[in-house]
Structures are given as C-alpha cells and as structure tokens.
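Undergrad: Given below, in the form of structure tokens, are the structures.
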Structure 1
Amino acid sequence: MSGISTHVLDTSIGRPASGVRVVLEVHSAGKDWKVVGKGKTDADGRVANLLPAGSHLEPANYRLTFDVSSYFRAQKVASFYSEVSTLFAVRDAAQHYHIPLLLSPYGYTTYRGS
C-alpha cells in the first residue's frame, strides 16, 4: 500500500487523540500549496489514508496540518498551539509514509513511523 497516514497520541493523558482535523497539502516545484486530502482522527487517533481513493502519491514536498486548538477546546484544556504543521519530502512514491504526532497542550513531536 502506498500513501500517507497519521496517528495522533495525546501524551498528557496517555491516549489516542480522536476528532483531530488533519489537512494534507502538496507543494510541487514552481506551484503553490494545494490541498489533496482531509480527514479526522478516529477513536484510535488514526487517519488511515489521507489521499482520496484513486489518487496517487507523487514525489514532492508535503505538509500535514493538525487543528489542535479545536481538539483541546473540546477536552476543556488550554493549549499553547493552535495548530501543528509538519513538512516532509516524499522521494519514493512506492513507499508508505506514516507521520505520527505526539501531542500535549504545551509541546509536540513528530517522526516518520512505520
């Protein structure tokens, strides 16, 4: 399977962060950012495939943006960040790119997962 997926964990409570809106954009050479996918994390904090059915991953720069302010507001928790964006390069479109986000109200980290 090729594509882009994500998983959001709320490290402040040690649980998946469900209901986080996620936007996937692509930036090809000489072009502006273009939205290519949207999703919302499920009960396990996952969005399995952000590319719509029939879409193909292309070598390019991508950006995932997570709406963390709405998530924390729903939890009745104050947070420092309103959104988290991570930019990454897809060089081999045949691979799967899993980009987890570990989140707390005052910090986050991300990495290339498996």
Structure 2
Amino acid sequence: MTDKRLEGIVARLLQTGVLLSAAVVLAGGVWFLSQNGGARPQYQQFRPPDVVLRSPAKLIRGLAHPDPASVIQLGLLILIATPVARVAFSLVAFALERDRLYVLITLIVFAVLIYSVAVAH
C-alpha cells in the first residue's frame, strides 16, 4: 500500500465518520425538537433537562427502544470513535508495511486512546 493510498483511505474514513455522526445527531435533534419544541420555557424555577447520559455499553443495549437523547448520544459516540478507528487502521497499515517504528508509536497512541475512552474520569 502506497503512502498516497493510505492517506486517501484515512481521509475517507475521517470524512465518513464525521458525516455519519453529524447525520445521526441531526436526526436525534430533529426528533427531540419534534417532541419538545413547542414546550413553553419555565423561567421561574430552573430544572435541568431530563437527559440521562449513558455509558457506551448501556447506550448500545438501550437502542432497542431508542429515544431522541440516545440517538444524539449515539452520534456523539460515533464522533468519538472516528479518530480511534483512524489510529486502528493506521496500526494495521503500518504492520502490513512492516514498519516497526511506526507500529510501536501507533500502538502507544492507540493504547492511550483506548485507556482514555474506557476509564471514566
């Protein structure tokens, strides 16, 4: 695989991930507004929205009966997964090229990304 081809595939991967994420968030936002857009705001007392953030595992299990908030959160999860997928693809591509230095560097970056996604702060 040539460097030019690798760059093209990575660029397409990033574009597809961002566009898919935007489409899913937009769909969830339109769904949310269609259900709640006509509600009158109550300014007398502050109440936070009833949106519950879920862990990625619970979110994926909960998509059997989706709601607008879970669709929006799925879109954000896709957006977060896009650069992780890019690094994973680069790791495989460098391994196929037998470039040990770049495999090592990319493996370290991939480990840091997985750690930061998997460990809640």
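Undergrad: Consider the structures 1, 2: one of them gives 2.8 for distance in nm of label points 7 Å out along Cα→Cβ at positions 40 and 80 as calculated from the coordinates. Say which.
TA: Computing distance in nm of label points 7 Å out along Cα→Cβ at positions 40 and 80 on every structure in 1, 2 gives 2.8 only for 1.
Undergrad: Something else now. Given that helix-only ellipticity at 222 nm (-39500 (n - 2.57) for each DSSP H run of 4 or more, over all residues; to 500), derived from a single structure, equals -25500, which label among 1, 2 identifies that structure?
TA: Computing helix-only ellipticity at 222 nm (-39500 (n - 2.57) for each DSSP H run of 4 or more, over all residues; to 500) on every structure in 1, 2 gives -25500 only for 2.
Undergrad: I have 98 for volume of the Cα convex hull per residue in Å³, calculated from one of the structures 1, 2. Which structure is it?
TA: It was calculated from structure 1.
Every number here is computed from the coordinates shown, using simple stated rules; none is lab data. The model shown is predicted, which means the values in this text are computed figures rather than measured ones. Cβ atoms are built from the backbone, for glycine too; each structure is taken alone.
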